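Below you'll find a set of structures to go through.
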Structure 1
Amino acid sequence: MILLDRVSKKYGKKGVALDKVSFFIEPKEFVVLVGSSGAGKSTILKLLTREEKETSGKIVVGGVDYSDLKEKDIPLLRRKIGTVFQDFKLLPKRTVFENIAFAMEIVGMGKKEIENTVPKVIDLVGLTGKEKHYPDQLSGGEQQRVAIARAVVRQPKILVADEPTGNLDPKHSWDIVQLLEKINKHGTTVIMTTHNQDILNKLNRRVIKLDHGRVVSDKVGGNISDDVDYDSVGSDGRVAA
């Protein structure tokens with residue numbers, strides 16, 4: 001489903017954001033990316049959605065080799081990847097229903113399909129009865145549920161969640177993670193970044209840890225603040241067993 005093979009990303013004088021990163025994510029996996037600010041987590045997500053282009057290495061997503069990806073094909077690629085951010089990015093003058101429907105409208109889906117699909121997604125994220133509410137009438141957790149609904153309404157194969165609990169309290173944070181798990185069980189591959197150690201402990205999923213643009217750990221569970229043993233990191237950025 002998702003392959004990064006010795007992927008590097010450089011930003012001119014700003015230096016190296018990623019240094020020969022390699023990993024493979026199976027279809028329907030739930031994977032967490034962790035690391036301090038500047039470790040390379042968000043850069044990986046931007047590469048997957050083609051907001052940024054790798055400097056070197058190979059990226060393959062759903063059978064699409066990014067080195068062969070043409071500019072005109074990028075919008076179609078992005079329709080297959082749902083994105084969620086910590087700051088929700090909802091349209092303030094649109095209702096819950098309208099915010100979710102907007103994701104379908106911009107790709108030309110018909111009114112009948114929208115009216116049939118949106119209520120199902122609203123039910124999936126637990127917001128039935130709040131279809132006519134505006135974002136400022138919702139709690140932070142509810143706003144994030146709307147953002148997730150908007151991201152999955154087109155049934156993407158992959159959901160990318162960049163710090164989706166960053167603006168939420170512990171209870172609502174775990175509610176959102178459980179919702180992501182629910183979506184994952186429906187067959188969507190989920191890639192999430194987080195700084196929350198409690199979430200890692202409860203979730204007990206595969207965790208890829210980054211430090212200074214390199215993969216320093218890839219295992220189930222883990223501690224965000226673990227010290228890095230650079231002697232165990234090979235020249236390809238992989239961690240020795």
Structure 2
Amino acid sequence: MTKNNALKVESSSFAGVLTGDITGSQSYSNDDFGNILAALQQHLSKYAKRYSGNFDIYRGDAFQLVIGQPQYAMHIALGLRLALKAHIPSVDIRISVAVGDAHFRPSEVKTGTGEAFVLSGRGLDMIKPHYFAFYSSDVKLENRTQLLTRFADVHVSGLTQTQSQTLLAYLEASDKSHENVAAALDKNRSNVSRILNASNYKLVAEYLSYMEQELVLMQQESGLLNTKQVNKEE
């Protein structure tokens with residue numbers, strides 16, 4: 001089991017919880033699976049640091065991440081999938097995302113309680129045949145985003161390793177010009193543009209922006225969001 005810190009104080013807040021597992025984990029060699037786990041931990045650490053989070057990797061192929069800036073939960077879910085699909089060997093993961101009240105010890109995220117943990121864990125149990133899903137304590141929000149998330153899920157499932165790598169680089173770039181993304185990937189600009197267009201990158205970015213705005217609005221209407229939480233740590 002891997003933890004990202006050793007704090008003992010219990011946290012209680014409105015949060016985003018991502019519960020997931022690696023698909024087909026038994027089909028990889030020990031070396032390949034070790035590399036996959038290392039990549040997963042690297043990206044979980046990155047997102048935990050960026051979005052005020054904590055995580056556990058447990059049971060060999062399962063993980064749970066809780067973040068204090070839940071409006072970015074779908075950014076993370078999609079980012080994790082793209083990162084692992086772009087990895088060599090390529091692998092997909094199932095992720096159930098939920099937002100709501102959360103109570104947990106940062107040193108033992110997997111023992112957390114509260115509706116975000118319940119919804120996320122229950123969602124992973126029911127997720128097949130899908131690969132990611134979104135749940136909320138706000139039923140109206142969940143209902144109006146469910147179909148969009150299913151479309152996004154199917155789209156991401158069909159991306160190739162190269163498309164996943166290029167789309168992730170675009171989504172995480174501060175300068176999203178194709179020239180900058182191409183330079184970061186050490187690829188030809190025209191080739192990067194072709195790959196991004198084939199990946200429907202604008203629609204993916206619009207979906208993430210929509211989900212972020214909906215979650216910010218939900219928190220504002222509930223009086224749960226402060227100015228500090230709105231600003232993403234880069």
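The table for this structure:
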quantity: Origin of the derived value 22 (relative contact order in percent (Cα under 8 Å, 6 or more apart); candidates 1, 2); calculated: 2
quantity: Comparison of 1, 2 by distance in nm of label points 7 Å out along Cα→Cβ at positions 62 and 182 - largest value held by; calculated: 2
quantity: For Cα extents along the principal axes in Å, for residues 110-165 alone computed as 32, 28, 15, the structure of 1, 2 it came from; calculated: 1
quantity: Value -16500, calculated as helix-only ellipticity at 222 nm (-39500 (n - 2.57) for each DSSP H run of 4 or more, over all residues; to 500), assigned to which of 1, 2; calculated: 2
quantity: Rg/Rh (Cα atoms, Kirkwood Rh), for residues 38-93 alone - highest-scoring structure of 1, 2; calculated: 1
quantity: At a computed 121 (volume of the Cα convex hull per residue in Å³), which of 1, 2; calculated: 2
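Readers should treat all values here as calculations from the given coordinates under stated rules, not as data from a laboratory. Since this is a predicted model, take the numbers as computed values, not measurements. Cβ atoms are built from the backbone, for glycine too; each structure is taken alone.
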